[in-house]
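The next part holds the structures, each set out as structure tokens.
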Structure I
Amino acid sequence: MTLKICVAQLNYCVGDMPGNAQKIIDAARAAYADGARLLVTPELAICGYAAEDLFLRASFIEACDDAVNRVARELAGLKGLTVIVGTPTHGNTGRGDEAAGGLRTKSMAVQQRHNAARVLREGEVIATYAKRELPNYQVFDERRYFTPGQGICVFEAGEGESAVRVGLLICEDAWFEEPARLTKEAGAELLVVINASPFHVGKGNEREVMMQNRVRATGLPLIYAHLVGGQDEIVFEGRSFALQADATLAGRAPGFKENMFQAQVERAQAAIKIIATTEPERGDDAELWDALVLGVRDYLGKNGFPGAILGLSGGIDSALVLALAVDALGADKVRTVMMPSPYTADISWIDAREMAHRLQVRYDEISIVPEFDAFKASLAGEFKGLPEDTTEENIQARIRGVFLMALSNKFGSIVLTTGNKSEMATGYCTLYGDMAGGFAVIKDLLKT
């Protein structure tokens, strides 16, 4: 009388449908061998999140369809296994049914796209659910890409006495009362919510509170499957979880790492109980560190950069970015450069060398004095009679930016900038100088 469920909290790559499909296939086979009969993947797992304007390409949606069909084919032999795959879908709704003798022509069709999920079992798609509530705030722009769904999705997972009627929701659907209420009215005994919800400090607890509200409103236990990984400027932290029917926490997966989160659904008379393990919370500072490390690792890894390079100043910002880069990539993939000028204090040299030594990264010193003197000489006529000020200090910053970008172009490593949010907000940073680079690691952290 037990249904074992596995959440494939995995790091899916945008646009790599074959690779994402293989991840799901491998996860399903491993989960099945371990006794699971329902595998749940996060929102849009087959294509990665967020694919942005790729969603507007018919060929992209077709490639997603092909990948889902491949998952269905390759798992067809796993008897009794149900797999939920997050994927975009397309379909046509007709206009002008009376025209052409009641036949609908291709030119009369309106192409629709949905943020959806396919429910697979033994080689077949047994159900498709389209997300009803489309977010259009912060980083979300789903109304640009998708049409809201209208239906509900309830299906049976497991066999015999262990079978459970599962109601499926996608992310924002669970923030509203109606989708879950309608799903319960259709006979659901368990809510499964698949998600891709970007991280900010405290977001994990916010999600759990919102889902507790949904559980209290419906009286149904809930399993929340969440994406993990970095994509451009956003990070998904995982932390999938399960709630009992009384809204207490049944279990939680670790954050910021891939995990096959397992939950056992047991039926005792009419009641359903979930048994799972709970990963302890790490605190806001630890989660923030994990998010930054994951963001750096995935930006470089998914875009194919061989490593990172950054300029060391001896200050706390470059020290922080260096430590994050080493945690994310390993010391062997991080290079540091100190570029002294006439304004460089001795303590800057000392601290920069100490940082590099402690973290065992490559460290080079390249003087920019000749270039700085050349700039001053070229501008001497224009600046005649004027005192030195931030103009000259900004010139040194811009020389450093040119040097770092030259090293990046020559060797392929990406330049990590070291400016924080307070500096960006107040303009206390140099255009084409310390803002030059390919990835701004701490641009969303206040100086404090």
Structure II
Amino acid sequence: MIKGLLHIAVCVSLLGAPMTLCAQDLVITVEGGQIEGTVDEEGVVVYKGIPYAAPPVNELRWKQPQPVQSWQGVKKCDKFGPASLQGGQTKGSFYWKEFYQDGNPEMSEDCLYLNVWTPEVGKKDNRLPVMVWIHGGAFQNGFGHEIEFDGDAYAKKGVVLVTLNYRLGMCGFLAHPLLTAENGGKGSGNYGLFDQLAALKWVKRNIEAFGGDPNNVTVFGQSAGAGSVQALISSPLAEGYIQRAIIQSGGGLGGIISTKSLQDAETVGKAMWDASGCTTLEQMRAYPADRFPEVMMNYMKQQKKFMGMPYSPCVDGELLNASVYDVAMQDKELDIPYMIGYTSEDIAPEQMRKAAVDWSLLLEQQGHHPAYVYCFRRDLPGEDMPAPEGGFGDMKGAFHSSELWYMFGTLDKCWRPMEVADYELSERMVSYWTNFAKSGNPNGADLPEWKPCTKADQHIQELDVNK
């Protein structure tokens, strides 16, 4: 197959009858102007680095995302956009070896870009299901074009996949009394979540041009991405933009990721900047973004105890009116189909199991369809690195994030010596995930039955290789 921009016709066949595509066929119109995609080695049409909002820089730092800026001519979307500013991965660390051996990506405050993989570009009548992926990374690291997040396997199953970058760390989750006052008292701190919501709104308005159905969108995420999904389905602002949701290694009822109160988030944010001698918004917005880690370090040096996750969603009174736990208990989450799960050697796997099961039972008790719950148990082949002292999770076996290679169908990009049984498990999982996106039910022909988790049968689908 031809990789890169097409300047000659090429035939691809993904969903049935072959179609002929030339460079002009890859030019479509979205908000802001025209864009041109590429055809990758698998024959899937890919658009990389599409801006979905204005660059959140200068006076837009710590403000909700603004409409995308228009451009002239055809923007060639053949390169991923910058990741949000972050610390990145340390060479030689466990997760560096697992996912980031290609090195850290380009990083910038100007990071509001998304990517689309589609098997049916320009065919608006096809209305394929859409899946929007929110990456993890403790709200401080990660990006939507990590090596394991390739969308070919989903496109081949008839799904349009969208991955995105959103503001992280200080850029995305700083709450501060001055920012709340500037926002008319409506709160501050959830800029990264507002970015994700802006991406979902962009999908609603633009995805038809890629062959997708704007009224059949599944949002899914892992770790901090799972916490993001839980926050979004707990927000009235997301009504109409999400039709299904998958929550991986986070979320549920009483899970490992919680929402702070606005007061607590503002207290930490103010103390961070006070420790660096910045007491006005003018000073804060003039501060070089590449020195943001110094601001947090100056604050941490003054602390005498572990501060937990320094950045995370808060109850800002605008996007979130209550904690995600309270929203669930009050039966105010989006009434949509759900999948939720964890890995067997996850961060606090027993807490994750209980959070997933308890949440599903609560949904049933409230008169909703219970969730489909899973546990990924595959002990990945290959020698694991020893867990660092003070690290989280076991970092062996089915460790936190280990399912990502499998549910994205990207085992061929992994350094591990995968076996035939691993590819069989991956195919099963990709089918479950994409079936759920199509119908709200992961089951399908030639798949082991996956029952919802109910009071009568607290079923957890075991995802492992066939022994």
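Each value in this text was obtained by applying a stated rule to the coordinates, not by laboratory testing. Note that the structure is a prediction, hence the values are computed from the model and not measured. Cβ atoms are built from the backbone, for glycine too; each structure is taken alone.
For which of I, II does helix-only ellipticity at 222 nm (-39500 (n - 2.57) for each DSSP H run of 4 or more, over all residues; to 500), calculated from the coordinates, equal -10500?
The read-out comes from structure I.
Say we calculate distance in nm of label points 7 Å out along Cα→Cβ at positions 358 and 422 for every structure; which of I, II gives the highest result?
With respect to distance in nm of label points 7 Å out along Cα→Cβ at positions 358 and 422, the highest-scoring structure among I, II is II.
For which of the structures I, II does the calculation of semi-axes √(5λ) of the Cα gyration tensor in Å return 50, 26, 19?
Structure of origin is I.
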